[in-house]
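Dropping the structures in below, format is structure tokens.
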Structure 1
Amino acid sequence: MPAGTTPSLRQGRLWLGMIGLAFTAGYLALALQLPMGEREMPGAAAFPLLVGLILGALSLGLVVEAWRMRGSPPLDLPSRADARRMLAVLAALLFYILLVPWLGQMLTATLLTTLVARLLRGGSWWPALLAGVAVGLGSQWLFVGLFQVPLPRGELLPALGWH
């Protein structure tokens, strides 16, 4: 593609789908390292595997859709402000992935949800913090309490003497 030209919608979807498939492969490889558990008592790998399969199916669907497109319009790229917000959300997701082993799922999910809610909605931090606490506690209750799926508890707080 010559410099200064905007990619087509077809090219954008094809690249996004292929990047999604590559990400899915890495995500599933990591998920398969977690304990599978039993049919009656799924292990920690159950949820990541489900998420990975859904992400893979969506990415593959995007590639197939792009492959079938003909004569697509130019890709409508986000404005600078929207692109910055999108990159900030991606950075927050990366920090989530990196921090889960250290801070545990509940605290990291709370932080991620708070930050993403604040990035996307703006305004006061209080509603974002309330949403973050609700998601952190709610996911902990749902997976650990109800489904009895062990989630990462984190290494940092026990190392500091907090249990």
Structure 2
Amino acid sequence: MALCAGIGLGMASFGAAGAEVRTAPLTGADGAAHGLVTVTAAPKGVLLRVEATGLPPGWHGMHFHEKGDCDAPSFAAAGAHVHAATPVVHGFLNPQANDDGDLPNIYVGADGTARVELYSTLVALQPGAGRPALLGPSGSAVVIHANPDDYTTQPIGGAGARIACAALH
């Protein structure tokens, strides 16, 4: 546990001075540690950094889910995607989309590793910013799926099973 805390503190240095940062271990469906997820508050959204290992090669859908509960192997307790409106309409390529949990796909190399840093304007780290908060009463989770997100199919872009999860609190 001390190792994770030390890594999280070191990774926090990439954020703006004074920005709130949350780091969580990425757990695979096998229950093992598969990397770290770091979310940094930004004035108009969040900066998300994912460093993953031991995942299947290829493209994978990735989303913010509404509950910070990553019980393996299915991660079903993480709930649906983070959202502010219902019914939730998924997909970056859908003109009616309102799914605030949508994120771009992540690519895992042949060696099972992935590193990405991206920005989302659809959510906030804390409540009160006019966007769904990742650190609300139930927390939230970053979930990586077995297949790529096609950015249109309801409800999750055809991304399939949940293969990795990081709980944010």
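The numbers here are math on the coordinates, done by the rules we state, and not lab data. Please read all numbers here as calculations on a predicted model, not as lab measurements. Cβ atoms are built from the backbone, for glycine too; each structure is taken alone.
When mean count of other Cβ atoms within 10 Å over residues 30-37 is computed for each of 1, 2, the one that comes out at 13.6 is 1. Looking across 1, 2, the calculation of Rg and Dmax of the Cα atoms in Å that yields 19.1, 62 traces back to 1.
When distance in nm of label points 7 Å out along Cα→Cβ at positions 86 and 126 is calculated for each of structures 1, 2, structure 1 comes out greatest.
Have a look at 1, 2 and say which one yields -22000 for helix-only ellipticity at 222 nm (-39500 (n - 2.57) for each DSSP H run of 4 or more, over all residues; to 500), as calculated. Going through each structure in turn, the value belongs to 1.
Computed over structures 1, 2, distance in nm of label points 7 Å out along Cα→Cβ at positions 22 and 142 reaches its largest value in 1.
Between structures 1, 2, the greatest calculated value of distance in nm of label points 7 Å out along Cα→Cβ at positions 94 and 150 is seen in 1. Each of structures 1, 2 was scored by relative contact order in percent (Cα under 8 Å, 6 or more apart); the highest score is held by 2.
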